[in-house]
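Listed next: structures, encoded as structure tokens.
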Structure 1
Amino acid sequence: MRFFFGFLSAIVVTIVPVLIVIWTGRINVAATHPSPILERVLAFAAARSIARHADAMTNPVAAEPQVLDVGLRQYAEMCLMCHGAPDVEPQVFARHLSPKPPPLTAAAVQASSDGTLFWIVANGIMATGMPAFGPTHSDEELWTLVTFLRHLPQLSPGEREHLLTAQSGSHQAGHTHEHAEHKH
């Protein structure tokens, strides 16, 4: 019985201060003031959740030229603005996302299984800005994108040029607040 009350007391002593910090707003959630501790906790939670939920699926889409061409267009439309590509910077707004979107050529991303990449693209990752494309795209489209993600580190000069053109076109079509003064 003493053990139970000791254990319960330890839980209360641990959880109550955390709840007080959260309740009083001590954790700044502003994207302009990222919290390394909060980012680490969220990254750990995301990694554990993805490991639990991502299936060990095999990509049914082969890396054939026509598939890579479709994947290139999908990447330009769905991913480029936040993740950039080799020699192609992300859009200005993406520099201020917190946590920062990883470059998809990074070793950690490329080391992920195809099933993991598919799950992330299909389901998104809460509180990161990574949207879920599963509700709006077919599995075949998402597998095509995963196939292209595997090809991304080896872009040809023509593919790189396509992405540069797509990025500059979306930058001109959109708008930026880089130099705007906002009053809220």
Structure 2
Amino acid sequence: MAEWLEALSTLQVLVLVAAVLLGTALAAAVLGAALVRAGMRRPAVVEWATALTERALGVVKRPLTLVVLDEVDAVIRTGHYTQNISAALEENHDHLTALVAEKVRQDPNVRLLGRLPGYDTVVREVSETTLRVLIEMLQDPRTDELVRDLLRNNLTQIRQAVRLRAHEDVVPHTPADPPPPGLSR
């Protein structure tokens, strides 16, 4: 029954959803007013309209999700996300090296090493080298292709799960353990 919905474009599906919701709301208002004038109570009409709207959304939900995933997939193919990360690292280079030096200095495991002569120079040079290599790796087209493949494979898996309704039978996650006292997130 819903196969014809999957053939619609994104705009057509959105217009259809808006028309169904608007039509349902208008019909509920007219019917509710008529029934109230006839002496009936409003909650029955509201329940009927709610049930109708939920059913309409249930029919449209999956195809709409698939259409949105297709759009996301198309957008992801056009981006160069690793190059954006690389540009941000270059822009904040000085702040990042200072942050690394500060965190290493505060690390309780390097108390004795921190007293060695030239320790700050070694930390600075290692930070600079690591950051430079990371930026070069992120600018490499192979890393960009790796990220695109990762995102594409995840979208394919999500799309397949939506089509098969595999996500409807999954037990919700248990909440995360609270952090130990005195440890901030």
Structure 3
Amino acid sequence: MNTVAIIQARMNSTRLPGKVLMDIKGKPMLQHIVDRARASNVDNVVVATNMDSPQICDYCRNHGIPFVHSCDKNLIRRFKEAAYTFDAENIVRLWGDCPLVLPGDINEALKIFNMTSFEYIYHERHIGIFDIPTLEEWDYDFAEKEDFHKRLLEQRNSNTCHVGRSLPFKDSVDTMEDLEFIGGIYELL
């Protein structure tokens, strides 16, 4: 099975524009996520971004990171474009503003996904796992927001699974204070 990690990333965040390329311990947040995904059991790591984010495309191009630069703002369409472009059979969805994702958590969620018949695995550390047939079924209209996994879990709760434990602190970056806090964690690593 070709398992592709797709990192959703965009520059036009309303809370902290440009955050995915902001520095954490000497490199952009996005690079930390790419490195951690590459250290897991996925076959490929791809960044999926939109037309409002040419800086992300430039960064990926200059650092050898495969990417899809979609003209579509609909997240499911971007995921489909990335999945088809890179021949994915299973997809690991990662968030571009969650730099504390661990390779072991990705592997744990993949193992559960591969051993069960769940259509969607959501790991509390911001990891979603699904396959192409499941992606094909998703309604485009329900993915206008980046948090479609919450709606998916609500609508399809009989065939989805929550795994993992959340951290005792916020592990995503939405403000400069979040970035400084996570930067402090990276300094301790």
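Each reported figure results from applying straightforward, stated rules to the coordinates on display, with no laboratory input. Predicted model only: the values in this text are computed from it and were never measured. Cβ atoms are built from the backbone, for glycine too; each structure is taken alone.
In terms of percent of Cα pairs over 18 Å apart, for residues 105-168 alone, the structure with the greatest value among 1, 2, 3 is 2.
Among candidates 1, 2, 3, the computation of helix-only ellipticity at 222 nm (-39500 (n - 2.57) for each DSSP H run of 4 or more, over all residues; to 500) that gave -11000 used structure 3. When mean count of other Cβ atoms within 10 Å over residues 9-16 is calculated, the result is 16.0; to which of the structures 1, 2, 3 does this value belong? Of the structures listed, the value fits 3. Compute distance in nm of label points 7 Å out along Cα→Cβ at positions 65 and 113 for each of 1, 2, 3 and report the one that scores greatest. Of structures 1, 2, 3, the maximum of distance in nm of label points 7 Å out along Cα→Cβ at positions 65 and 113 occurs in 2. When Rg/Rh (Cα atoms, Kirkwood Rh) is calculated for each of 1, 2, 3, the greatest value falls to 2.
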